[in-house]
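In what follows, structures are represented as structure tokens.
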Structure P
Amino acid sequence: MLMFVHEIPETKKAIPTKLILQREPNPVGQTVRYKACLVAQGFRQVEGLDFTDTFAPAASLSSVHVQVVLSIAAAKGFAVRQMDVVTAFQGSELHEEVYVSLLVGVFGDERVACPNRSLYGLKQSPRCWYTTIDNTLIRKMVFRQGRFDCCVYTHDNGTILALYVDDMLIAGALGEVKLVCDKLKSKFEMVDRGTVSHFLGMVISMDTNGHTM
């Protein structure tokens, strides 16, 4: 992922990085996971020099919550499963030539590297990730992109997948949902959160018949 270099071209500048430590809480505020992430200071990037396209869509909250996934799941009695991609941005191919300086202690002494995968903080990283997951869903898993929300995908078997950056809601028949989750796990490092209960600040419950509320 990182190719260490001793010097960089005169036209380039090494972008500083920081090590960010975070904790991930559950719906009641208890810590369920600790995370450490190397983040580039993307605000130092120069357009045309070390980034070009940056646009990356995300499913609108109204589509995820009401119009597309949860409302259809409630009406049809679908299973709804939540999946998170681990360090999604760091698994996407980086097309621009970018140099970053690494802090002392990350890889020993202070060093400069040229990453071939995107890093959190780079302006183009969301775009890199969206292109990667969109190609996977459409070309390899035969999903179709929604006409009115390009981050809501449907499959001929009735499965619906809503993408919000690196969080996914997958709704459909239980067996089909499991199959989709297994395919995603084979292509990306995923956290399977099971039946959805907490998504983007919303607490989601199921009635006694298994319908989403």
Structure Q
Amino acid sequence: MNFDYNEEQQLLADSVRRFLAKDYDFEARRRIVASDEGWSRAAWATLASMGVTGLPISTDYGGFGGGAVDLMGVMEAFGESLVVEPYLPTVMAGMLLAGSRMSSTVLPSVVEGKTRLAFAHAEKGARYDPAAVKTQARKSGDAWLLEGEKAAVLGGPMADQLVVSARTADGIGLFLAQNPSRKGYRRIDGMRAADIELHAEKAERLEGGVERIGEVIAA
């Protein structure tokens, strides 16, 4: 794979760097980290207007259909400025949503910067095993109900919707939950995460399972 940036990729990365240098310096970041929300709605809106929130999202939903190299320049700029906005959790969860029947409802809003997402997968004692999922999903009429706990969900406090992994009778499935109970906290790097409690939480089932998680992480 060629990891050299083309002109378009370099221009976007440079634009992101200029914005961060001007409006996301150390003092601005310090104020954001210390705020109650732990992220900046103004910064998020600017990133959305630059097309960053739609970068890895398919053109079918208003995005740009970018790949790993397209994201590299943006993520390098974010790393240099220690950005704490919930970008990575949003795009990861968005990639898990892609192709599901919920895509056309949720992803255009993600591209526009109106919706933030997070991926609730890790559980206590899982030790990074993607198949170590104890959270249960059961069918109740036309709906699915989730029962269990998720730990250290990056971007969880500010997510409007959560992609949640849960165990069903036929393996691990992915589900879209709207507003489960969550306990947010600040990590040592200044970013926000949350522990999630699911008590008969209604959710929509998405296509794919643990193999889909592996595909997105590898991408």
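A short reminder: the numbers here are calculations on the coordinates, not readings from a lab. Not measured: the values here are computed from a predicted model. Cβ atoms are built from the backbone, for glycine too; each structure is taken alone.
In table form, for the structure just shown:
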| item | result |
| --- | --- |
| Answer label among P, Q for the case where distance in nm of label points 7 Å out along Cα→Cβ at positions 33 and 169, calculated from the coordinates, equals 5.0 | Q |
| Structure responsible for 3.7, with distance in nm of label points 7 Å out along Cα→Cβ at positions 49 and 185 calculated and labels P, Q on offer | Q |
| Structure from which 18.8 was derived, Kirkwood radius over Cα pairs in Å, options P, Q | P |
| Top of P, Q by relative contact order in percent (Cα under 8 Å, 6 or more apart), largest first | P |
| helix-only ellipticity at 222 nm (-39500 (n - 2.57) for each DSSP H run of 4 or more, over all residues; to 500) from the coordinates reads -4500; which among P, Q | P |
